[in-house]
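Every number here is computed from the coordinates shown, using simple stated rules; none is lab data. Everything numeric in this text was worked out from a predicted model, so none of it was measured. Cβ atoms are built from the backbone, for glycine too; each structure is taken alone.
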Structure P
Amino acid sequence: MAKVEEKGIQTKKAEDMSKWYEEVCLKSEIVEFSTVKGCMVIRPRGYSIWEKIKEHFELTINKPLGVKNAYFPLFIPESFFHKETEHAEGFSPEVAWIDKELTGDGERLAIRPTSETIMYDSYSRWIRSYRDLPLKINQWCNVVRWETKATRLFLRSREFLWQEGHNVYETPEECETETIDIIKRYAALCENLLAMPVLVGKKSEKEKFAGAVHTYTIEGFMPDGKALQSGTSHNLGDGFGKAFGISFLGKDEKKHTPFQNSWGLSTRLIGGLVMTHSDDKGLVLPPMVAENKLVIIPLIFKKDKEAVLEKAKELTDDLKAFNPILDDSEEYSPGYKYAEYELQGIPLRIELGPRDLENNQVMIKTRIGEEKIAVPFSELEKRIPEILEEMQNELLRKAKERMDSQKMSVSSTEGFEKAIEKSKLIRMNWCGEPPCELDIKEKTGATTRCTLLEEEKAEGECPFCNKEAKEVMYFSRSY
């Protein structure tokens, strides 16, 4: 264990969130910078968070919807991209290419930025009849987006991990219904597992996925006043089906083009989790996503050393369902250990000393609480789940309260500009026109985030162009 002086967070979250965020990520040992520019090494402590997300995803999204996992190649022929022109144009700036001289295939190969094209080539062979539908496939993989902007751990890197689902349906109604259902399930994952509230809505025409009919999104809103797009679900219509020759023989014995969607979330969620909950002591993990729910720290004195250590080991066995850490090392004081495990984000700390042994109890402190709770040995297995649930709920409550406090409705350009300077999440009646959207971004640096799924009625005129307002849009700066 490194000394706390070397590892403690030196930057205040409220003073420089960017620097603070990097410190928390690195010093809590969830990630480190790679020697490869723009890439990161996800360390075991960080990868365990991704594994919890995957487990929750499989239980609440994949299995209920009947989605099967598969895997497709990392390399994609250039000709595949040109089958769907809008898609090719949308991704061309980010694609990393292997020159045809190196591939031996007569054409360049893209390193996967997303898998629509390579997967739909297979779908064109797999789908023959309406009996083959719906086809629901997901893959867990890495993708490469050759970012030229400044990269940031988890939030923007040249390579990252994600899941991408690609479903095919007989009718447009089926496709649209499940596209929306999936984005709602993403939102539930964020709130229930990560205790991270999100807006759930539809992207503007300008911000939708390249080649999509429309895009649904979940948008987190971070404490520094920037939105974090945290997951998307795209209704692709039948455009990709036509481009890739996907067709099926219908019940009417005629050929039809099916309808498709694609949907994904990534390790960017880990960055959102860190920013949403962590503090000046370090990482804060919601209990449901923490690999180790608690740490047991025996308070060792010469006189009662053996008895305290024996009981600490007994508790470790009794509480194995919570994957406890037992730190019975004697190199550092309890104070050092407390700070270390707070830095790592362990949800609960159990302290056991000679006096606790006499009283048949332990002292428990949550990562976000200041008070210690005395819990008898006999009640530990009952009380620990209750305390963890209370902490999980409190983290979500605080995050929702903070997000709600950052929302602001505006009805003028002056009000919009003032709200952006105050790092607010802006709600505004808007015309929905791409030229107006571009004008707003150029003048204020703000971008559209989404219109809510629970549609709000627009009233009056758009403050920026004075055209009739057609929708209520949320705006903010973003990552």
Structure Q
Amino acid sequence: MNALAFSSDGNSVVAARNILREGSIFALDVWSTATGVKAANLPTSRDAVEHVGMLSAIAFAPSGQLLASGSHDHSIRLWALGSRECVDRLYGNPSEVWAVAFSADGRGVLSGAKDGMVRFWPTNAPSREKLYEGNWKPVKFSKDGRVLAVIDDQTRFALMNLKTGEPEDSLQLNKSQFGFWTGAISDDFRTLVDPFPDGGIRVWDLESKKSADIRRQERATAGSTSSTAVIKSHGIYVPWTAISPDGKGLLTGTGNDSMLWWNLQDPAEAPLCLVGKAALFSRNGNVLVTLLDHSIKVWTPKDRSLKGDLAVEGSVGFLASLALSDDGYTLALSSAPLTETENAIRMLDTRSGKLLGACKGHTQGVRGLAFSPDGETLASVSDDSTLRFWNVATQQELLSIRRLAEPIREIIFSPDGNWLVAKTTGGLRFLDASRDHVRTRPASLGNSSARH
């Protein structure tokens, strides 16, 4: 596919490069019409990557200083011809971009896509993306979305005030084994569980936290006035934990396809021993799912009653990513990133065990999953440096964002669904996920029944 455009002053012509040449592909070449000599490449560096799919359309703004490029990677790039830099990236087309054009006043870009829709993108819309620098790992949002529980360098717990961007209520944690913190925090931010590197878990009451000589306790008694309890778990490394939203129940893995279910209201009570590789509580607290190869068990957490024992397709592989929708009805399970080659994400109905479908598109292992609060969208991140969004009902890919220079790991949605927070090499990055934001929800023109 060939695409080219003349600048409004006629001094330059820009052509798409869709073949590998000069060390790059899917780039733009700028030529002088007076001399016939190539004046520039966009992007200017051979190592820089912007578009990752075929360039299909190019258009100049009326001023002649701004250039738009559309691509089969579903995105649009805006380029400043003077500085030869990419100044904006427009995401939100659920299919290939086939045509682009500027409005007459230059304040917006029109795009035509493979799905038959024409969309309008304001070129001066403010970006709502935020970055909090530091080696932070996101753990959980408070219910009102104003505070984010974070872990710094796997050793320090803090509550980050999202209004000020400053961490508060800092707490020193145990040194994580293998560099991965496997603790958890309750939804009300009152209970924190922190595994010991040599086995066992410390349970904190965050409202009255104290740390002096707590290690000496073998187990807190029912009448203890201490703010923490130490639960001994047979000296076995705890590879994962799952805490109920109300902070009353805790499940811990033992590393040998078994788990322990603790009553945190009475840590002296003997735990319930279960078979399984992983466990997830729904955000509403009504469902607990435990997983073993080829089966899932569904529990009612309040009375620890078993609701269903369901056979499912596939198994839980080593380091596979898991996510449970807020209502507990949909389970997302990725292929094991180190041992499986499909790189797919399976969707399971926890009421029937039925396979709803598979999300396919990642080219390397999936490293993180997160459901939006309404359960309609699943976000995934992968070693292929992409962040992808999927329609849960159809398993269709809605959007793919490539971040080669800043790969994403842990991701979680805010309670209102307006933000997706991710751990990156630069810090915590907040990506706008709101439905009314022009960058991800552009206006559509014409009559169509399609949902975006």
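Points worth noting:
- Each of P, Q could give distance in nm of label points 7 Å out along Cα→Cβ at positions 201 and 281, but the derived value 0.9 comes from Q.
- Value 14, calculated as relative contact order in percent (Cα under 8 Å, 6 or more apart), assigned to which of P, Q: P
- Of the structures P, Q, the one that -10500 was derived from, the read-out being helix-only ellipticity at 222 nm (-39500 (n - 2.57) for each DSSP H run of 4 or more, over all residues; to 500): P
- Comparison of P, Q - label where distance in nm of label points 7 Å out along Cα→Cβ at positions 273 and 289 is highest: Q
- Here the criterion is distance in nm of label points 7 Å out along Cα→Cβ at positions 169 and 321, and among P, Q the highest value is seen for P.
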